[in-house]
1. Thinking of P, Q, which structure, once mean count of other Cβ atoms within 10 Å over residues 27-34 is computed, gives back 12.5?
2. Of the structures labelled P, Q, which one yields 1.5 when distance in nm of label points 7 Å out along Cα→Cβ at positions 195 and 251 is computed from its coordinates?
3. Compare mean count of other Cβ atoms within 10 Å over residues 75-82 across structures P, Q and report the one with the greatest value.
4. Comparing Kirkwood radius over Cα pairs in Å across structures P, Q, which is largest?
5. Of structures P, Q, which gives 43, 33, 27 when Cα extents along the principal axes in Å, for residues 123-218 alone is computed from the coordinates?
6. Computing distance in nm of label points 7 Å out along Cα→Cβ at positions 67 and 83 gives 2.1 for which of P, Q?
7. Out of P, Q, which structure matches 0.95 when FRET efficiency 1/(1 + (r/R0)^6) of positions 35 and 131 (r between Cβ atoms, R0 = 35 Å, to 0.05) is calculated?
8. Can you spot which of P, Q the value 21 was calculated from, given it is relative contact order in percent (Cα under 8 Å, 6 or more apart)?
Structure P
Amino acid sequence: MPTVNASLTTIGFSAEGRDIKVIKISRGDGVSRPSVFIDGGIHAREWIAPATVLYFIGQMVYGDEFDLSPQLLDKFDWFFAPLLNPDGYEYSHATYRLWRKNRVEQGRNCYGTDLNRNFGYQWNPAVGGSTNVCSDVYSGSQAFSEKESQAVETFIMDNRQNMMAYLTYHSYGQMWLYPWGYTSSLPADWQELDSAAKVGTAALAQLYGTNYVVGSSTNVLYSAAGGSDDWAKGGAGVKYSYTIELRDTGAHGFVLPTNQIEPNCRESWRGLAEFALSLNTNKGGHRG
């Protein structure tokens with residue numbers, strides 16, 4: 001098997017001092033390749049997202065049942081951040097299962113900022129966020145007010161020159177969403193984003209028949225400014241930027257049964273792999 005190189009980096013610290021880690025997986029051969037950044041766990045209660053990203057790491061390092069990981073490593077360098085909100089994730093395990101935000105102390109006996117309303121492209125609490133510190137969608141005192149979002153911003157900006165795709169994994173709803181979230185308007189290249197996403201959802205559906213909806217965040221889900229996907233595209237210039245909402249469509253919601261974890265991860269891996277292999281790295285465009 002060709003060389004697989006994995007390196008672990010701490011890119012920042014949470015409000016309570018926990019590490020925020022990124023693992024880079026590459027050939028380690030000195031060849032400059034385009035890169036893909038994938039994160040999960042920005043919302044604490046969405047436990048299936050970190051599990052899915054960890055599954056991706058395992059498939060990439062140890063090989064996968066579809067024998068796609070060698071091609072993926074030949075084509076891209078990969079950055080994985082499985083858990084962007086470690087404080088909230090811990091709190092959702094120890095205290096309140098449906099906690100969403102981080103755990104920064106706000107005063108008034110309220111805690112937390114919604115990290116996915118805190119990114120700095122078209123940041124606006126009036127669009128799907130809130131200025132109320134006790135709200136589940138509190139947008140922060142200003143864009144990038146939070147240590148966790150700052151860590152992502154710094155890392156992506158430092159590595160954006162070769163970064164071709166950004167995918168942030170959430171739950172739930174079975175959607176593959178592209179910008180914009182702050183407006184119903186679409187990016188100029190939305191058709192390329194749409195086409196590439198549909199390669200992923202078609203591949204994903206082959207395993208269990210799971211149906212994902214493809215479209216812009218605002219037009220499929222709702223308007224929300226300050227999302228990481230909007231910032232990755234509009235602020236950092238990453239062409240293929242997506243939010244992926246994993247299983248299910250609401251029967252179990254955030255509390256996905258354990259017997260759905262592996263099927264979710266398997267189909268998500270297949271979708272990610274075929275999506276990535278469809279991208280045209282020579283022209284920064286999409287083949288399909």
Structure Q
Amino acid sequence: MKIIARRRLWFGISIFMVTISALALIFWGLTLGIDFKGGTIYEAEFNKKVEASQVKQALADLNLPNLLVQIKGESDVTIKTAPLSEEQIKNVKEKFLQKIGESREISLDNVGPTVSKSLTKKAIISVILACVGIVLYLAIAFRKVPKPVSSWRFGISAVIALFHDIIITLGAYSLFGHFFNFEVDSLFVVALLTILGFSVHDTIVVFDRIRENLRNNPGEDFENVTELSVNQTLVRSSNTSLTVMMVLAALLLIGGKTLQHFIAILLVGITSGTYSSIFNAAPVLVVWQNFIKRKARA
């Protein structure tokens with residue numbers, strides 16, 4: 001399969017997907033959960049089946065700000081709102097009793113704005129540190145790569161592919177948030193870091209094969225060596241990713257609703273990561289190397 005030779009096609013597909021994702025983020029943004037904006041989470045269990053519409057109707061008179069209702073199983077209800085006072089919580093319980101029936105409180109959590117700001121800051125820092133760590137690791141791991149390629153180019157090319165994955169993942173979650181009320185919470189950050197790790201793992205496999213083929217074929221054109229290397233790892237990378245995606249798809253269909261958003265974004269991110277590892281990372285390395293070569297000749 002001619003992957004490097006057709007790099008403009010793959011870059012075009014990536015640019016299209018990144019553009020769609022960027023537009024989704026611009027127009028709809030991300031729906032922040034209580035973990036990041038603060039608020040109250042109240043969970044209760046009823047002794048009968050309950051619908052989300054029933055809960056919203058029962059609480060309509062209270063005009064709770066930013067109300068989100070989730071049903072777990074048939075009788076467990078979780079409401080998420082802006083921060084509520086003790087009096088407002090008492091009113092919620094009374095409305096449940098009057099309009100739905102008896103309920104048992106399972107949990108009540110309040111997340112203040114200070115905690116949410118701290119969590120947001122830590123989430124951003126963790127993603128940045130992950131990217132910096134990946135560049136440093138690849139630069140060190142590939143420091144003995146044969147000339148003319150610099151080990152730093154391997155690391156930076158991998159991070160360029162990671163930015164592709166991050167933007168597409170964020171864009172997809174923006175769409176999910178707009179159409180399915182998915183919220184950005186701490187699980188989303190875990191999913192994002194997992195996607196980064198999976199994506200860079202695939203990229204390292206390809207880059208390692210490029211390094212080995214450069215050693216075994218000194219003097220061979222870099223573009224030809226890269227083409228060979230990508231094709232040698234294509235089946236292995238595809239099979240690994242397909243196996244993971246099949247498991248995630250099964251979990252998405254039969255798993256609980258509480259993890260649905262986590263599994264959905266993992267599925268999107270790993271699909272994007274597999275694509276970028278094969279069709280972006282190595283081609284970016286080739287384009288960069290060709291640019292350096294032309295610059296040296298000028």
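Readers should treat all values here as calculations from the given coordinates under stated rules, not as data from a laboratory. Every value quoted in this text rests on a predicted model; they were computed, and no experiment measured them. Cβ atoms are built from the backbone, for glycine too; each structure is taken alone.
1. P
2. Attributed to the structure labelled Q.
3. Structure P gives the largest value of mean count of other Cβ atoms within 10 Å over residues 75-82 among P, Q.
4. Q
5. Of the options listed, only P reproduces it.
6. Q
7. Q
8. The value was obtained from structure P.
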